[in-house]
Structure I
Amino acid sequence: MTQSRESENRSARPFPTARPSGCPFDPPAPFAEAREECPVTPLRYPDGHLGRLVTGLQSARAVLGDVRFSSLPAGKRSPVKVPGSELSTDALPAGMFVNMDPPEHTRYRRLLSKHFTLRRVRELRPRIQEMTDRLLDNTESSGGPVDLVEAFAKPLPMLVTSELLGLPEEDRAPFGHHVDVLFSLSSSGEEMQQSMVLLAGMLHALINAARKEPGPDILGRLTVETELTDEELLGITTVLLIAGLETTTHMLALGTYALLRHPEQLAALRADWSLMDDAVEELLRYLSVVQIGPIRVAAEDFEFEGQSIRKGEVVTVSLPAANRDPQGFEDPDTFDIRRGTTRHVAFGSGPHQCMGHHLARLELSIGYESLLRRFPRLELAVPAQDIGTREMMVTYGVPKLPVRW
């Protein structure tokens, strides 16, 4: 039986961001409360809009795989108050395929997917290992302690992604800064607008250089093998660069922190490195660093899991909540590297599932194992209570991770 709109208005919750005290790896407690009530519950958006919050694993997969829930930017709302959210989406570059529905979305995915196949990604292993070893050489030579975010977790994805897309070295630091501004929930609208403009300028220059002298990187190949316009290439490059940086950076740092805080799991991994792939999957599930979204908009009126969904209604999926669903995982709040499941939705699901998931998994596997092998006595350099978290960011993590060895 569907709830009345009046009843939904009364029961609607705001979207929570505060983590439980002393539990930096657990999602906000209200997600579990909402899921126990129903995997799809009314959600109050900051502007008063009444939409839906999805906290169940099966329901999350259903929403993300249903084309009646649109990815188009029109009508989208952030479930939390984001400075700059009033900025128009009309000026989004043409190639921003994450904000498209089929068939346009499908066309762009087909052009790009061959660059991210499992076979193609596996060919990158020696080069990623080389980059990783060089960063760890520099870290070790510093003598420690170091902030692992700045020394390792941030530069590794930047090196990998920059090489894949041909981003020159001098642009990497400012690009990373602008990405941080855009993903922060505390940036002002003016700061976000400025970063968007500066990023676009940097990427236009990158596209112009690729057209004049195409390299072996993905952008160079796209200029030769396709008839994409500069605006389309701008959108594609923006998506690939940002997607390649934020999540992998914070998974590397937060995952290391989680292992250090669970010494029995770390000891099991050190005793059997063949558990690394399972450990990566469990860290992806347990941490679920994308803490806001995906967000969809109902493209029509329809019934969904016994509820009446109205056209224009905004639906927010909580990946952290879905990945802690007891209907999907036994004892879901326990971190267990022997769990042996890939059923999580850390990379989303459906047609918009993260295209770079093979690459992210490879970077994480190489990064964790190389770090932990290099520093068998790795430990926090400050008390755990002094480690802050990024609650006011789209991507959850730790801003700093001081370690020594």
Structure II
Amino acid sequence: MKKVMIAAILSVAMLTTSVVAENIKMGVILGFTGPIESLTPTMAASAELAFKEASDSGKLLGGSTIEVVRADSTCIDAAAATSAADRLVTSDRVAGIMGADCSGVTTAIANNVAIPNGVTMISPSATSPALTDIDDNGYFFRTAPSDARGGEILAQVVIERGISEVAVTYTNNDYGKGLADSFSSAFKTLGGTVTMDAAHEDGKGDYSAEVAALSASGAQELLVIGYLDQGGRGIIQSSIDSGAFSRFILSDGMIGQSLIDNVDGDLSGTFGTIAGSDSEGANVFKAVASANGIPGDGPYEPESYDAAALMILAMQAGNSSDRASIAANIMNVANAPGEIILPGELAKALDILSNGGQVNYQGATNVEFTEVGESTGSFKELEIGGGKFNTIKFR
């Protein structure tokens, strides 16, 4: 009940109080360099689309506009990420942060910067189960579902495909270990066998020793939990080169077109899962995003738009861009009661809130927050064929 109670105590919006239009700075911190750098440009663009939508409407806090300040989380360097976030908070004086992305740097930023300074941050893609229990004082949220559930979904998909034995390699960090543990537990419960699970380090030039050990475990299938622009891709390339494995099971961090484009070999039949929905909001977002040069169904694009939209609506609900007010009102706009709001309807939502009404933001991902402020989420199963990822089923 933590965030619900905080929202109830702190949400004292005076909707009759006049506000003066201002230029509100909002931070976007993602790994623009590092192991997922091919994913972050459209994630950032999706969040910035929501910020622009609110600014262009002229309805946000008496005609206020939003100025986006970007920062690089690197995805893997906690010290660099913390330093970048500190600049956003102390120098740029952002009102809130969309991000970060990878679980380790997200945890570092939350604990060392956002929470101590009372700044709301909403991650669109940090999935470590450990973040569920972070002592956040009501300032951390995420629109991506936890790997505690993601591992269960992936295990179900593997079993349903008739695969009963796998080897697992995972990137040696919070994300990799958390998802590997979740998958292995669920897979074994469903009757599967993990012949070997082993961490791999990112940044190596040669993964032949790791691949040889995984192959020697006797498994014919390899689950790769990692990053598509780093060690995970290296594991796959070494597997293909040596003939150790020919088809792969992928975690969400491995899913993106750059994997297909940069691996020398045929990945047809390789499959995996990632957060995704076939809801009305997802289809609306794809149309809105496509009209603005964004694919709309790429990894964590919908979640990024929703993260930004929630902070926008929280400002309007509290009639303030004050940091504490944003945190206090996230839960008020994320869940029922209220009028359902989809992507592209932020102006409508701002109108409702300015007139004292309530909104239930469902957005692009069917947003429904648990009491600790994280998405329950849905997933899509993808398979590579014809040189691209194809959606097989939603779950």
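Miscellaneous remarks
- Computed 17.1 for mean count of other Cβ atoms within 10 Å over residues 41-48 - originating structure among I, II: I
- Read-out Rg and Dmax of the Cα atoms in Å, computed value 20.8, 70, structure in I, II: II
- Each of I, II could give helix-only ellipticity at 222 nm (-39500 (n - 2.57) for each DSSP H run of 4 or more, over all residues; to 500), but the derived value -15000 comes from I.
- Calculated for structures I, II, relative contact order in percent (Cα under 8 Å, 6 or more apart) is largest in I.
- Which entry (I, II) yields the derived value 18.5 for mean count of other Cβ atoms within 10 Å over residues 177-184: I
Every number here is computed from the coordinates shown, using simple stated rules; none is lab data. If you're wondering where the values come from, they're calculated on a predicted model, not measured in any experiment. Cβ atoms are built from the backbone, for glycine too; each structure is taken alone.
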